[in-house]
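Nothing in this text is a laboratory measurement; each read-out follows from the coordinates by a stated rule. Source: prediction; values computed, not measured. Cβ atoms are built from the backbone, for glycine too; each structure is taken alone.
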Structure P
Amino acid sequence: MLDVKRMLEERGVPDALVMNSGKRVQTVSDFEKRREEIKNILEEEEYGIIPPRPNHFRADAESITESFCAGKAPLQKFKLTCTIDDKKFTFFVSCVIPKSDKPLPAFVHISFSSSVPDIYMPSEEIADRGYAVFSFCCKDVTEDNGNFNDKAAKYLSNRRRKNGSSKIAIWAWAAMRVMDYIETQSTIDKDNVAVVDHSILGKAAMVAGGFDERFKYIISNNSGLGGAAITRGKCGETLEWAADISPYLFCPRWIDSVKDGIELPFDQNFLAALSVPRHLMIGSAETDTWSDPESEFLGCASANEAYAIYGKQGLIYGDEVPKAKTVLDDGDALYHIRKGNHYFSREDWLVYMDYIDKHLGR
C-alpha cells in the first residue's frame, strides 16, 4: 500500500495529532480535545473566526413553483433573516425537496449562482435520486472580493484584527445557518445532511463541515489550496499567489505570515482531521494541476490516523497515487479523480450520491 505517512513526512507536513502539550493523540477523548485545539489554530492562523450562531433567525417563504421537476420536486424559495446583536441580515435560500412520505437526506450547496438548476447543480437528477438540495448564492452573503463592508461581512468580520473572519469563514457560517433551518423541517433526515461545493466554495464547504458536526458528509470538489490540498510540496496555486490575488479568502494573520515568509504552523491535514469520524469526500480532476490532484489525495488520506482512533478505516487506497477514473469509496472517506479540468460535473455528483446511497443502505 502507498506509504502516505512517509509522503507527508517528506513534505514536512506537521502532525495534526500532536497536541499543543506535545502529547500525541491516543484516545477518542484525546482527539476531542485536539479537535478544539485544531479549530483554534485554523481560526487564528488561516480562516479567521467562524462567526457565532445568530441571536435569532427566521425563515419567511418567498415563492413556490409546484411544477418544478415536472411536479416531482417543487422549488421553494425563502429568505433567512439572522439577527446579529441588534443588526439584521437577510439572504435567500432555494430548496428542491422531492415529494416523499419519509424524511429525505439533503445537500446544502454553497453556490456561485442563485440559479436553480445551475451549471454546477443538476437539480432534477439530484431530486430523482431521492435527495433534497438547499442552495444559496455566496454573493448574496458577501461578494467574492476584498470588500468587507458589504452584506453579512460588515457585521461578521473585523479585518483590523489578525483573526478577522475571512470570506471563506463567512460563507461557511451561512451554510451553518441553512443547517439551522433544516433542523426545523420534518421533511428532511437531519442525521444525513451533506455540505458541498467546488473550487473556492469547496474550501468553504470543508470548513463548514469541519466546524459544524451536524453535517454528516463533507464534500469538497476541486478545492485545492486552503481546501483539501496539502500545501507543503503542492504544485499549481501557491501561498504567495493566493496572498497577492485573493487575500480576502484568509485572515490577516495568514496573509502577514505568507508575505513575511513565516512557515505556517499547520497544513490542510488539520482541516481534514476535523471531519473525522464523519465522512470526508474529496474530488479531483486530472488536468486541474492548479488545484493539484496528488496534494488533494494526500489531504484526504491524511485523515486516516484520526479515523483509526475511532476504529474506522478512513480512505482505502492502493499502491499508487490514484489516476483518472478512479473512485476510492470502500472506506469511511472517499476520494475520486475524473478526467477533465476544473469543474463541478454531473459525474462528480453521481459519485457523491452513490457513496451516500451505499452508507444509507439503499
Structure Q
Amino acid sequence: MTTAISEDHRFLIEGVRDYARGELLELDKQWDREERSCCERLDQLYEMGLLGLRIPEEAGGIAVPMLPYAHIIRELAYASPSVAVTVSVHSMVCEAIKMFACDAIRDQMQHKLATAGNLSAFAISEPDAGSDPGAAKTRAEPVEGGWKLTGSKFWVTNGIVGRWFIVLARTADTGNSRDLSMFLLDAQSDGVDRRPIHGKMGIRGSETGEMNLDGVFVPREHLLGEEGDGLKIALSALDGGRIGIASQAIGIGLACVDMMVSYSKERVQFKQPIASFQAIQWMIADSQTELDAGQLLVDRAADLKESGTSYTREASMAKLFASEAANRIAYRAVQVHGGTGYVNECRVEQLYRDARITTIYEGTSEIQRYVIARELLRDA
C-alpha cells in the first residue's frame, strides 16, 4: 500500500484547510442554529473545484485521486460536517455516473456536474427501505422512449437544491434483486415534488429531503448500467461513499481533540490546568490514537479503490471504526468541557450531535459489521 500524496495535492489539502477554517467554521454554527442549508455556498464550492474533485480534467473537474480526496473531505468536516457530506454525496454520484452511464450521457453529465447549478443526490432510501435497499417500492414503468417513475424517496442528502438524482426503482416484481434498476433523473422534471426534512439532531446545514415521484419521465438512455443492475450499482456507490463518511467522522473527531487540548490548558481547577490531570490526559491520548488508527484505515481503503482492487471490506472497516470513534471522542470532548460543553455556545455540543449520524447513514454500524463478516467468510 502506498499512502504518498503528491506535493500539488498537499497544497490543495492545505488550501482547503485554510478555506474551511477561515470561511466555513462560523457559517456552520449559523447553519446549525438556524437550520439553514449550506448550499447557499455552492457557487463558491464550484469555483474552488470542490464539486469536481472526482471528475476528469477534460470534463472540467480536477480529478483528485481517492487518497487526497479523503483528506479534503476530512478538512471540510473539521469546520463544517454539513459541507463535507454535501461534497461527499455529490462526488459519489459523479463516480457512479462515470462508471455506469452510457458513453454519451457520461460525457454530457460530467461536464454538467462540474458546473454550478448541477448538484447531485443519491436517492435509494424509502420510508420502508433503509438498511435494506432491496425492499424499495418505487416503480419504473416502461413507456415509449424511456420509463415513468412513481414512488417516494426519503433521507435524500442534497435533496432540495440538487438537480441530478440517481434513483433506485423496481422494473419488475419477481421478488429478487434483479427487479431493481438505477436511473438518472432530472429533478426539474414534471411530477417531482420535494420537501425538506426539518428537526434533525445534527448536520443541520446539510439538506435532507423527501421526494415524491408521480409518473416522472426518464429517457431510455438515462438507465445506468443494464436493467436489473440497480442494487449492484447502489452497493458499488456506497463502498466509495463510506470512505467519504469515514473521513467526515475523522474531521469531526480532530476538531473535538483540538478543542479538548485547548480548553484543558486554559481551564483551571484545584489551582492547576485540568490538562495536568491524568484523567484528562488519557481522554486526549485515547482520542488521538483512535483518530490515527481511523486515518490509516481510510488511507488503506482509498489506496485500494484508486488501484482498482476490491475494497468493500476495507471501506466498511474504515467507516465502522472512524464513525464509532468520532462518537466516543465527541463524548469525551463534552466531558472535558464539563457544563460549558453542554450548551450550544460551545462548539463541542454541536459536534457531539453532528457525530451521531456518521454511524447511521451510508450503512449503519450494524450493516458495516455484517459486510465485514460476509467478506471474511466469503474469502475463507
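Out of P, Q, which one gives 22.9, 72 for Rg and Dmax of the Cα atoms in Å, for residues 177-304 alone as computed from the coordinates?
Values: P: 15.2, 51; Q: 22.9, 72.
Attributed to the structure labelled Q.
Taking mean count of other Cβ atoms within 10 Å over residues 249-256 for each of P, Q, which is largest?
On the way: P: 21.4; Q: 29.8.
Structure Q comes out on top.
Ranked by mean count of other Cβ atoms within 10 Å over residues 313-320, which of P, Q sits at the highest value? Intermediate results must be reported in sequence, preceding the final value.
Working: P: 15.2; Q: 26.9.
Largest calculated value belongs to Q.
Work out which structure the value -17000 belongs to, where helix-only ellipticity at 222 nm (-39500 (n - 2.57) for each DSSP H run of 4 or more, over all residues; to 500) was derived from one of P, Q. Walk me through the numbers before you get to the answer.
Values: P: -9000; Q: -17000.
This value belongs to structure Q.
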